[in-house]
Structure P
Amino acid sequence: MWREFATVVRREYLKWARVPIWVGSYFIIPFVYLLLFGQAFNLDRLFPAGAGNAGLHTALLGAPDYFSYFTAGMIGFVILTASLYAGTGVLFDKQLGIQSRMSASPAPRSALFAGSLVFRSMMAMWPAFLAIAFGLVFDRIPGLVGLDVNGSVSALGVAEIVLAAFLLSVMFTALFLAFGYALDKNESYFGLTSLLNLPILFTSNAMFPQSTMPSWLQTIAAYNPVSLAVNVVRENLFATVGYAYGPGEYLLGLALWAGLLIAVALGVAARELRAK
């Protein structure tokens, strides 16, 4: 199983490395959103110093400013965006007849699925840390708003942030791989992923404080996996107050989401990879 798994990972890597535009897009996505959207949509500038500004900072749960709050939320947004295309490789393999040959091979179906899942999860995860790096760099450039870390980040905190990003990446990669295995047309795949992208993002607290949402949306946001991952990041980067749970509880919720979606995706992949 391990040899087949390593072979699939190597194949996924070669497909990725041979397309420079694909590689470059992973750098461009977090940079562009932080430089353009993050700098333009700065809620701190909408409120003068005083009661309104104090109310905003209370809603940010300890984050020093909205840009810092938004940068932490970008981890969830970037991972979701990067994982959207995980299933396209499966679609192309179907169209080129590669999946039929893989189905006829004696390789375990779990190894074929796991190789794609692990590599694509890692590729979707690391741009999230670029968002943090860009935010810290912006903080030192005159004329730009940057990420202000006002919390005490420990080694355990860093591990929690990495684990949250990994779990979020794995679950969304598994979800979109399942779509790739279940669907046969590119139009169907991109239509479905486009339909899910914004609802997942906007029902989370990645971009907007949860306390400003209507009560029904707050309930949805509380269980949204993007919110769970972002809460872990914010609790470690900022001097946060007002969160219902600690990072450990949010990580447990992420692990449950990841286990559920991986199980579903593995079942779909096993069915589609069955020799016909």
Structure Q
Amino acid sequence: MKVSKPFIQRVTATNASTFTGPGTNSYLIGKNDLTLVDPGPKIDKHLAHLEKLGGGKIKRILVTHTHRDHSPGAKVLGERLGVPLMGRLIAKDDSLQDRTFKPDHILHHGDLIETDEYTIEVIHTPGHASNHLCYLIQEEQTMLTGDHIMNGSTVVIVHPDGSMRDYLHSLELLRKYEFTQIGPGHGDFLQDPMGVVDWIIAHRIGRENKVIEKLKLISPASSDLLVKDVYDDVDKKLHPIAIWSLEAHLFKLKEDGLAAFDPVNKTWSIG
């Protein structure tokens, strides 16, 4: 008996690491009019596999954001297949960005990509990156979240392109949409999406409260000192990564008037 392919196919690139977990997820949507979301890094075998699965039916390539584990494959496959690239431009060019991504069509919040098989709604979700987008496949009630929500770990927010304030607002934004599962940028599909959103928000707010608590005890303090206390529940080997999200929390608190930064001594204190 012939088994039909799933309407949304998840294909994981072979770029497993501390940052990417099991690897970056690419998604093929549809049966005959295919959309490819996040072709991933420029790994020849992965891109060849996506092209083979597409079977000549890939009509467009979307990216969630322009970090180097998500978008570099877009230029390669776009040129090879002769299909348009869709996403947003790099807002703040830092060491994390894929400079090869040049969208043929710039996507905006609320845009609809409509085919005879399905409709994809574009949702601008800055936070992890300022140009980050999520994609709601309406008929499947599935939200592809890129690095806005991952399975297996919390998202790293790197200031200044990343913003903790924007991230929390973008999580709240997802409550306005109806969907039954999340297709994350890393890890397996997630069910109970609103439960996932609630947990992430609570986790981030809890971490923010811990930052305030520690600042009251040891300010002024450098980020290197604070990370040891604020992330004492995290393996010390991961502190060089955790410090990025810590500073995103600190800059949010600065915006809120709850923390102050001394640029000369590079220390933080209660505002």
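Tell me which structure, out of P, Q, gives 1.82 once Cα Rg over 2.2 N^0.38 Å, for residues 98-137 alone is calculated. The correct label is P. Here relative contact order in percent (Cα under 8 Å, 6 or more apart) has been calculated and equals 28, so which of P, Q was it run on? Attributed to the structure labelled P. helix-only ellipticity at 222 nm (-39500 (n - 2.57) for each DSSP H run of 4 or more, over all residues; to 500) computed as -9500: which structure among P, Q? The structure behind it is Q.
Each of P, Q could give FRET efficiency 1/(1 + (r/R0)^6) of positions 162 and 242 (r between Cβ atoms, R0 = 25 Å, to 0.05), but the derived value 0.95 comes from Q.
Values in this text are rule-based calculations from the coordinates and carry no lab data. These figures come from a predicted structure and were not determined experimentally. Cβ atoms are built from the backbone, for glycine too; each structure is taken alone.
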